[in-house]
Structure P
Amino acid sequence: MKYDIAAYIWPSYTGKEIRTRIFWPDGEGEWQTVRQAGARYEGHDWPRRPLLGYKDEADPATMAEQIDLAATHGVNVFIYDWYWYDRRPFLENCLNDGYLPAAHKDPRVKFYLMWANHDAGMTWDKRNADRQFLPEPQPPVWRGDQDINEFRIICKRLIERYFFDPLYYTIDGKPVFSIYECSSLRKGLGGIYETRKALDEFREMCVRAGLPGLHLQLVLTHPVTANHSTATTPSICNALGFDSITHYQYVHFTGAGRPYAEALEDVCKEWEAVPSAYGIPYYPHVSVGWDASPRFLEYTGGTFLNNTPEIFGEAMRRACRYADAHPEDPPLITVNSWNEWTEGSMLEPEAEYGMGYLEAVKKVFKQ
């Protein structure tokens, strides 16, 4: 079986997006934070440094190198985090100026978009990131929720700019569009009924434009058993008509601060619970690790310990077996991530394990 291994891309490693200067004034995007990162406590395994260098990922030459690296190790899809703040796109440069020109010359790695529609707050600004833990609420820099008029502008842009691209990833011929935060979507559009109407309209816009439809993918950011106010329960998911589900990070549904191997057992249980609870296809998700301490001056938070390439490879093998056990669904596996350096979850070659994580993918999926 041929598998689609889709790695998330965090498109912050460029200075070409001028609005990022409020977070990273040095003009190289979040590479600024990576350069400043270091060990925070005894046994902490930072610094994790990029072996390819601090390169501008909005440069086609950089992305040509990364496309070749991904394709030769079995990664054949990039999922770009995609943003819309203050009535305009944000962080599109790595996709538009870097990946697309390179990929059209070397089309071995396709792409699709995940709308990261969360608020933009203090997290990206290391100077102020710890302030989000103060007792008083901290206002966002930009809000992620969008009203129906803005949503229609977004839909039009996505269809015209991306969905017809021959490299855009599809399921049953339909472009896949992933939505990160369902609660933000509902908040902006005015509730479940209004959100369903908006999503149906989005589908109709795709058909009118000449596409066979739209595959809407939901990112779960909580465990299946969650019942808090922002959780997307099975009833909400079904009411909105999503076509499939995946995850973005292990920490969204299982606790860190423990060995990766221990967390993996809970991860696999969650894989089995999601499709039975939600009644739609689930695409298994594998995370390389988790360590968000580089973004903070004081906060360290939990990490997944001993996330070696070997145990990551075991997670990929289990995802492979999950896909094999669900032949009725496309064999898609999502991975966090290609380059989340400030969250300690990256496939790219780095100082501690070299090419180890990519070699683990290759060992499972290229042989």
Structure Q
Amino acid sequence: MLDINNMKKSDFYYELDESLIAQTPIEPRNASRLMKIDRQTGEITHSRFYNLCDFLKKGDLLVLNDSRVLPARIYGEKSDNGTFIEFLLLRQIKNLEWEILCRPGKKAKKGTRFTFGKILVAEITDVLEDGNRIARFYPKEGYNIYTALDEIGQMPLPPYITKKLEDKERYQTVYSNEVGSSAAPTAGLHFTKEQLRELENNGINLAYVTLHVGLGTFRPVKEEKVLNHKMHSEHYDLSGDTADLINRTKAQGGRVIAVGTTSCRTLESVALKNGGDIVPSEGETDIFIYPGFEFKAIDGLITNFHLPESTLIMLVSAFLGYDKTMNAYKTAVKERYRFFSFGDSMAIL
């Protein structure tokens, strides 16, 4: 029995063979396996993602995160002596100024300049307390920061993926639109455009929110006591059209199903700030969802299999229940599901 008032990160640990960590995306996207779990009973059904429609009902609403990943990892050299440098752009501060991670950090002192691919120059303007830097970028004439990154940037794949990604678009959802994420909203990677059309043809509605995924997604929980963990902040946007669709779905008895923990966090953040109501909203959220959380917005969740002791498995445990979640993960390991960003899918309905 989980003690909700004294949860430890070790409560959310499970054994995982490294061979189950998916290194490459499956083809086609929706050929991944799907574990469907009954939220009430915990009953598990094994299927494939292309059969998702079999588990949905006419009038259900899928809420998807349309954020697009910035190819934010760039490699360059120190302008005066050619020393190697790697930048990872984390967050835009204003215009051409960004907060970045860089390595080797000792080479990136305030005032140092670096050149990337002959089309981008960066100057370190500040060194932050946590070791991150602030850099100002100077794109070559004819470029802006985004076109430069499209040309020379690499996808910021999580550290557990060690194989090179051949096609950058495979770390984007097919409906990605709003550039700004440091990591993909991976639950949506399983959808094809054809499957989205099939869902709509079967009376399943689609709505979109934007939450720009930060690299905090991959940061481990360091505090042994879960309640002491401090969540990172991420920017979200929920439009009037999406709010209307959600409210209409609820009024008509349909289910609101979040595609991914990022969509879930967006919807629950809005509901939390507005007394349970879903209204058009934009802002920052650092909501931390763990067992004991009272869900006000979602009725279902589609998600991937997450890292042990992560805030994401805690969120799933909050929605499905701790015992049912840990049993599902144990089953997934036994059945050799593929885990993490390029892995298989779970639908809790």
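Readers should treat all values here as calculations from the given coordinates under stated rules, not as data from a laboratory. Small disclaimer: the values here were computed from a predicted structure and weren't measured. Cβ atoms are built from the backbone, for glycine too; each structure is taken alone.
General observations
- Label whose coordinates, when Rg and Dmax of the Cα atoms in Å is calculated, return 20.7, 66 (choices P, Q): Q
- For semi-axes √(5λ) of the Cα gyration tensor in Å, for residues 125-212 alone computed as 32, 16, 15, the structure of P, Q it came from: Q
- Per distance in nm of label points 7 Å out along Cα→Cβ at positions 69 and 325, the highest-valued of structures P, Q: P
- Test item: helix-only ellipticity at 222 nm (-39500 (n - 2.57) for each DSSP H run of 4 or more, over all residues; to 500) calculated as -9500, pick one of P, Q: P
- Value 4.1, calculated as distance in nm of label points 7 Å out along Cα→Cβ at positions 205 and 333, assigned to which of P, Q: Q
- For relative contact order in percent (Cα under 8 Å, 6 or more apart) computed as 19, the structure of P, Q it came from: P
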